[in-house]
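Next up, some structures in structure tokens.
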Structure 1
Amino acid sequence: MENRFKAHPWHGINPGPKVPEEVTVFIEIVPTDTVKYEIDKTSGYLTIDRPQKFSNVVPTLYGFIPRTYCGELTANYDAEKSGRRMGNGDGDPLDICVLCERTITHGDILLQAIPIGGIRMTDKGEADDKIIAVLKGDEVYGSWTDLVNIPDAIINRLKHYFLTYKNLPVDKVRIIEIVNVFGKEEAHEIIMKSMTDYQLKFDSPVINKVV
């Protein structure tokens, strides 16, 4: 019966046999979207979260890694690595930005990506990391293997988007804070912590070896 129905993107899709070196990603929004789409956690369908504010357009493909959850272990790891007090995780699947040379015109798709770093971020004090990855086999970005390969201009563009995508210019209080950026090793650790958080939250059977 299970093959007759569309799998839930968060709960019904395996993050892949090569996690964390390679991950399956569900893409919610693409750089041409002027509306921010987000997964409906109950149904698994994409829903409109909000129009993108002003000139805010996501610089990369953006989505999440299935069967991950930003919970206590993820937040504790962020606190340990940053030396900052953190709240809990934001309670969402682990977000990921995927660099791709070709234009992909819509979300609601799956792809394979290679994590190479990330941005450590808080949203209202809660851990809300953004993994940075490259599309597997990409002709331009596919040779990048770690954060040091990413030009500062790309990192700054991502930082600017996340610092402004929830705020209006008149807002005096910023709810988003970028703590630091990190390389491939920490990205792998965060992916594994978030997979363990998922298992603890949803009592899921072991999908991959999680340490």
Structure 2
Amino acid sequence: MAKLNVNPTRMELSRLKASLRVATRGHKLLKDKNDELIKRFLEHVRQNRDLRVRVEGMMADAHAGFLAARAVMPSMTLEESLMYPVQGASIDVSYKNIMGVSVPVFDFVAAGADPADIYPYGFAETSGELDVAVRALSAALPHLVKLAEMEKSAQLLAQEIEKTRRRVNALEYVVIPDYRETIRHIAMKLEENERGGRVRLMKVKDMMLKQAGYGQNTYS
């Protein structure tokens, strides 16, 4: 365990004791923050897992619908039907704070209020299977965007947990032990100096007493 390279003075001892109190308090706060971050992270992971299962099911349904449409429609007709989409979409990005971590919030915004805009084709030459596939894909998109938001949030929380954990470990296993070892060393050094000073004072006193004649026993 290393000690800090400081002068063994009472002023340094007082400063180190104050720094130790600050480091100890900071360690507790960071540990509490890390525990809360882990709790929030686990909540995100559970929600993310449930949403991923749901989105994967919805995307599988959409994929199965497109396969069914391709089976009953000519490939060229299918491709031409989907070539020019009618409905546009955008994603509004904002941020929220979770235990000091700025995480994104994605809002899926579809352009146009008409539900029929999701079909970029007429219904004369297309099959009902294609309608089902397009409807399933349209329903899955908002959830897919939400899944991206949750995965990014989980990633940022994991990074913050790792950074906070390193700081907690640095305080617990390096900074605080170094402060304590240095304080112990300075306290021992000051006590040793004090004992040495008392010994020197006693010797000086004895010398002065001898010079004054009090050190000799006289009998009359």
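Of note:
- Given 143, 28, 24 for Cα extents along the principal axes in Å, calculated: source structure among 1, 2: 2
- Test item: FRET efficiency 1/(1 + (r/R0)^6) of positions 53 and 181 (r between Cβ atoms, R0 = 35 Å, to 0.05) calculated as 0.10, pick one of 1, 2: 2
- Taking FRET efficiency 1/(1 + (r/R0)^6) of positions 69 and 109 (r between Cβ atoms, R0 = 30 Å, to 0.05) as the criterion, the largest value within structures 1, 2 is that of 1.
- Structure (1, 2) behind the derived value 23.8 of mean count of other Cβ atoms within 10 Å over residues 125-132: 1
- Structure responsible for -25000, with helix-only ellipticity at 222 nm (-39500 (n - 2.57) for each DSSP H run of 4 or more, over all residues; to 500) calculated and labels 1, 2 on offer: 2
- If distance in nm of label points 7 Å out along Cα→Cβ at positions 21 and 173 is computed and equals 4.6, the structure in 1, 2: 1
- Ranked by relative contact order in percent (Cα under 8 Å, 6 or more apart), structures 1, 2 are topped by 2, which has the highest value.
- With distance in nm of label points 7 Å out along Cα→Cβ at positions 101 and 197 derived as 5.3, matching label from 1, 2: 2
Read-outs: derived from the displayed coordinates by stated rules, not from any lab. Everything numeric in this text was worked out from a predicted model, so none of it was measured. Cβ atoms are built from the backbone, for glycine too; each structure is taken alone.
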